[in-house]
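Take a look at these structures.
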Structure I
Amino acid sequence: MGTIRVTGLSKAFGTEELFNDVSFEIKRGEKVGFVGANGAGKSTLMKCLLNKEEYDRGNISIDSADTIGYVEQQADMDSDGTLYEELKSVFSDVMKLKAAKETMEAELAENADADKLKQYGRLVERFEHLDGYDYASSIRRTAFGLGFTEEDLAKQVAHFSGGQRTRVCLAKALLREPDFLFLDEPTNHLDISMIEWLEGFLQTYTGGVLIISHDRFFLDRVTNRIFEIDNKTVTVYEGNYSYFMKVREQRRAAQLTAYEKQQEYIKKTEDYIRKYKAGIKSKQARGRQSQLNRLERIVKPAETAAFNYFAFNAPSDCAQRVAELEDISYKFPDRTLFEHVNVLIRKGDGIAVVGPNGAGKTTLLRLLVGELESPTGRLKIGSRVKIGYFSQQHEGLHMDRSLLDEMLYEYGLDEQQARRYLGAFLFHGDDVFRLIGDLSGGEQSRLAFLKLMLTGANFLVLDEPTNHLDIPAKEAVEEALSTFPGTYITVSHDRYFLDKVANCVLELSEGTLHEYIGNYSYYREKKAEENEARITDAKEHSDAAKKKDNKPEGAAIHEGAGAGRADQAKRGAILSMSDDKRNQLIHRAEAQIATIEMDLKCLELTMNSPEVQADPGKSIEIANEYEAKTKELDEWYDKWAQLTEA
């Protein structure tokens, strides 16, 4: 039990074959990342495993006792209930047991015979096995971890956005902790703090996980195996994403060497055949032709996206002070997004703007490009600065044109130049004749970014430039920005991307802006140091308060004597209990201990979230709550010890 086996699986849509003769295993406890270009067949293969899509040939074996949770990219949810009711519906079997338990407790109050007590004990054991005492706190932990608030729990799901509904589906899948979790792009619609919470959850998850994701940082932190679907087959790599990248490049280099050597051998053999096929060595020539016909040809490995064969034209020079925001603010009628924001952007900066959803990151970019106005302060753009803006809506694309026409009409390129630029962004061959309106969201993003690079702008303002892009396309964008000699500022939730392109991080949280000079990894290190310092300060403050409140020694001795008498009384009460009653209390204590330990784990994850680390008051509040929970845990362990040792 606990293994999914796939043997010889094949699937085609009409004449287009997605994958052929695919075989692999996933065992319970393994965390598998499923990667490949958009359109390679990842989601289709996952749906085949779930029996949501028919396959042409092969076999899928899943133990009947195993449960599977599935979260797809776009949630289709029809619910009239509140968020809390929707999440609570996951525990329908627990609710039935709870009702049965309460009914039996009422019966036992009137007549506690031995048979009923045994029946009640079995009911309680089943209830505790399903974490019945913990379901309410589990709902809150998961909902809060995925960015919902206490107020959201009372809101109707029908009024939620598509992204929020997808998060609801993710929460429902996580709550019951099935044997296997199938997650299709689970980090879509999550900000960085939510993604980090999900990482922490999956790292300690005991079931098997199959994840389709283009988030390389997420794959690195969660997975221990990578399945790559490429060229209609699946290759298995034992390790995380970084290991996969290293080994794949080694394999491709070896395959390319073997391919080139074979091509050299083929050329020499064909030259020999042409030279001697009609002469005295015609028999040998025919023999070599037979050998060549039987030769198994090595396939040339596909080239990865790269900008190693051309560079964009350097943009025009501009002032050293590219842009300045002084005392900028922005408010909605019901709340303030941020105020007293000051930013200086210098020539050559690569700036990342990070923060939780709703903090105002996109608003800050729109103020910078002049789409919005601040009621306070001023915005100053430097001399000779030309701004290029990448918005998520791609307003600058002409949907009725082909890709090639877009390049020819917009920039006066010849066809060879246009194809070269389009090829760098992974549009090859007949792709260039496709209408822009027929492209996917990710393909339109690639084209919009290419057009932006060709405008000659020396200051790029980028709002989620890697959204909807697969990994090869993200690598192409990263390469383009890395070779861009101008200045740029970007909002993104893609931490791998930010690590590659940023040399400065601006964190926008709780209405304030903080600057960190370094890439995203440096920012995370500094945040961890700040959080550790705050927790230490909070503990020292709490310890000092305790010492101040300590009573005189005589009072302590008197209270200790009283406590000793109370303990003796408790021990006597426990000894007078029936075994069934004591076992019920032991089970109750163990359930409470498990609940509090989960709460402590949740608080540990919360302590490390960027929004908490950015707020000293919140950090102290969490540290105090952690200390209170620890004390409560000690008390329950004492109760458990008294019950088991009496």
Structure II
Amino acid sequence: MSKKVFKDLVSVEEAKSIVESFAVSRKVEEIKLENALGRIVARDYEAGIDVPPFDRSTMDGYAVIAEDTFEAEEDSSVKLKIVGRIGAGDFLEVELKRGEAIEISTGAPIPKGANAVVMEEYTAESDGFVRIYKSVAPGENIMFAGSDIMAGELVIREGTVLSPREIGVLSALGIAEVEVYSKPKVAVFSTGNELVKPGGKLGKGKIYDVNAYTLMNSIEEDGGEAVFLGIARDNADEIRKMIEQALDYDIILCSGGTSAGAGDMIYRILDEWEPGVLVHGIAVRPGKPTIIASLGNKPAFGLPGNPTSALMIYSIFVSPLIRRLSGLGEEKSTEIEAKLAVKVFSSSGKTEFLPVNLVSGEEGFSAYPVSGHYSGAITSLAESDGFIHIPAEKVIAEVGERFTVKLFSEEIKPADLMVIGSHCIGLDVIFRLLRKRIPDLRFKIINVGSSGGISAIKRGEADIAGIHLLDESAEYNVPYLKRYGVKNAVLVKGYLREQGIIVAKGNPLGIRSVEDIIEKKTRIVNRNRGSGTRILFDMYLKEIAEKRGEKFKELTGKIKGYTIEAKSHSSVAVAVLMGKADAGIGIRTVAEQYGLDFIPLRGEEYDFLIPKAKFSTWKIQQFMEVLTSDELSNSLPPGLKIYKRTGEIIKL
């Protein structure tokens, strides 16, 4: 066998490009939920039911009509007649009347007519009556249907690594099987007459096989399934047989036998398949004699025998491919220092563990408390990266205060694009198109409303903030940005959204305006405070209150459901669809999606605030290209539309 010299060396960039061009795609399989830990979700999952599915008590005590307790005090109790008892899992066909109470257990459904629960500690039962020693407000100690998860809400995004928290969310929704990305199966073997399997006797001139075990564990860490085929001696027939066996797997990985020595023959044998060896030698140190081949479009890698070189090359070229196929791509950590993004009011005398979402900013990480972190809310865990510990003696945790965040797992989930601001279904369309361009793009969306998005941009925490704030001058966004003193960003004009009142099909209550919502005593579901939609609704209500000579709070106090906040437009539509509300303010897009009627109020400008320092980055430029593309214009659902100002850049 004549001595073989290296082919022309290729650059690292060229080698990466070749690896990225392999015609391999992710495979999807459906597995049982109990086997899903650590797997990567292959599609978005939306809630098919409300969680909880009924109004439930969060305490042991007595279900009451709150108004019956208003005069209750420690030295002047209120006496109510006990008309029944209801435990968790039970259902009581009785309607509570004034002067009555029903004993209730934690988790039991709230009986009809009751609107609050008095904790057992503030009661005393005797002779069929209960004395109440503390008043309760309407809704107190009740977890309302859908307050944790609303039917139709997007709860698990494609690409999420399933931890016990996400699995808990899926099980709460009754999902028994989940679609995940299949683990790419990687065949691993080593070559060399000098190698001995660990545990064997080490003879003269022999060394233990290191690469097989470091590589297999690296593969598992990257979300793949490693299969060790063994050690092939420096014999062409033995190596060829090993490769033929490896062809049953998704990727082939061998180490040793790649240099130009007379006994190194891996590249020759790999070149017997079509198209064969694509790279033999990379301009990199360590790892120069690396081989990249394609065996019938199946990726194959020949790594150097030196363990350091093998791991270096694996990390640069093989790891990204396996992670792409498995859907994984996180960095390891256990604890992270972060500053609090918003003020938190804690419970005096109680130690609090507060779930938070971590966001990387100019001065390190910021911790955003996850909404709904009260007892019983599953989504607060599924959405969070970790938690902070607030001591019992601390009542207020201030903005900017530093905490140690204990991560729920060893890995946090870094995002290529961090989007913080107002919710819009159009963002999902944009990121779907971005994923076509950049398949492995990771983004995180935190819905905190337009005002929260502006604050995040000012702190350097967000790459993009979706905003739609209407000023009294009838101009969108710019007056607010000037008022908030935003100077480190540009405003990119987005698209138009048609906003209005979402009602049931056929509009059974005949609602035609915001004033009708009040006049017809309509049950509504509201949007979260700080969102542009909430601001718009409140502007209409303030005008009505002024016209009637009423105070704003008096007017909103008459609206059933005004204090019930939905996190997205979709949640508003689903609440109307399921009859939990008669109406809600939202966008035409979701109304049409769910076959509901829509009463238009006005169009609005949904724009994007982007930091100046990040505007020229590749990820933002890709976002801009999609925003101004015909593909987006043709993909936006009814109620959203591109217009002549889309993509216009306004310097602040």
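Bear in mind that the values in this text are calculations on the coordinates, not laboratory data. Keep in mind the model is a prediction, meaning the values are calculated, not measured. Cβ atoms are built from the backbone, for glycine too; each structure is taken alone.
A few notes on this one:
- Origin of the value -6500, where helix-only ellipticity at 222 nm (-39500 (n - 2.57) for each DSSP H run of 4 or more, over all residues; to 500) was derived from one of I, II: II
- Source structure (of I, II) for mean count of other Cβ atoms within 10 Å over residues 214-221, computed value 23.1: I
- Cα extents along the principal axes in Å, for residues 126-221 alone from the coordinates reads 38, 33, 19; which among I, II: I
- Computed 16.3 for Kirkwood radius over Cα pairs in Å, for residues 22-101 alone - originating structure among I, II: I
- Here distance in nm of label points 7 Å out along Cα→Cβ at positions 270 and 454 was derived from just one of the structures I, II, and that gives 3.5; the source is I.
- Structure responsible for 57, 31, 22, with semi-axes √(5λ) of the Cα gyration tensor in Å calculated and labels I, II on offer: II
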